Structure formats: C-alpha cells, structure tokens
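Have a look at these structures, which come just after this line.
Just so it is clear, none of the values below were taken in a lab; they were calculated from the coordinates. Please read all numbers here as calculations on a predicted model, not as lab measurements. Cβ atoms are built from the backbone, for glycine too; each structure is taken alone.
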Structure I
C-alpha cells in the first residue's frame, strides 16, 4: 500500500512537556484557524499522522485542551525545529 505524502508538519507543545511533538499530518489541509478554534474550544479531534522515520500512518485522537502551543509548517523530509 502506498502512503500519500504528508500535507504538513504539526508542531505541538503540550502541558507538562518542555519539547514539542512533531507530527506529519496526512489527508487533511490544516490551517491556523482550525488549530485556534480547536484550542479555544478545548476539543478532541482525530488526525491521521505519522512520525519521522515511520511511513505507516495511524489515527491519533488529540485533546486540544492540553495543547498550549501549536504551529504548522510545509512538509519537508529535512525540516526540524523547536519552540
């Protein structure tokens, strides 16, 4: 089975963590408006994601109540960064 390339990178900083989680998002064009609304509403959303070095995707239920910072970046195999 061929996995579609990620649509973007999602960097999340969550309560109690000092480093962000970096996820490759598949099958969805996220926007800052989406993230802002989800964080404001403290809602739970399913995202199809993969981690670097792993081509398999999985569905992650993400509780945006625990997200204190988020940013989006275009997908690139070489992109790294932190808050």
Structure II
C-alpha cells in the first residue's frame, strides 16, 4: 500500500468517526468537505491536532486554506508533502 493511500484511509476513518460521528455520506477522496459543511473551524482545529499526533507533522498556518481542505484528496496531498 502506498503512503498516500495509507494517509487517505487514515484521514477518511478519522473524518467518518470523529467529525461525521459515523454518519454515512458516501465519503470518498472527492467528497466536497467544505462545500457540504463537513468542516468548520473547530473541526479543522481538531483535524490539525490529529494530523500532528498521528502523522508527526505540523500544518503551517499558511497551508490552512480552503484549497487544502476542500476534500480528502487535497488533504492527503498536503499531509504527504509535509511528511516528505
């Protein structure tokens, strides 16, 4: 399994469990998370904490943009790039 696939699966599980409380919305890599109102500022802060704890990377403030949080594909790419 590639690193990006593993990151995406981990993020998907986190979002489904912690943010959506297990509610099935057909979450996939292209689900428009911001457009559908899945993320608010508190949820993004919680997600940033999870990314820091689980992946060992800190997302710089300048990277906390709609472009990086629009869907799991963009978020996965951000985390993968920070992991190097």
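As an exercise: helix-only ellipticity at 222 nm (-39500 (n - 2.57) for each DSSP H run of 4 or more, over all residues; to 500), calculated from one structure in I, II, equals -15500. Which structure is it? Answer by label: II.
So if we calculate distance in nm of label points 7 Å out along Cα→Cβ at positions 14 and 46 for every structure here (I, II), which label has the highest result? Could the numbers behind the result be given before it?
Values: I: 1.8; II: 1.2.
Max of distance in nm of label points 7 Å out along Cα→Cβ at positions 14 and 46: I.
If you line up I, II by Kirkwood radius over Cα pairs in Å, the top spot, with the largest value, goes to I.
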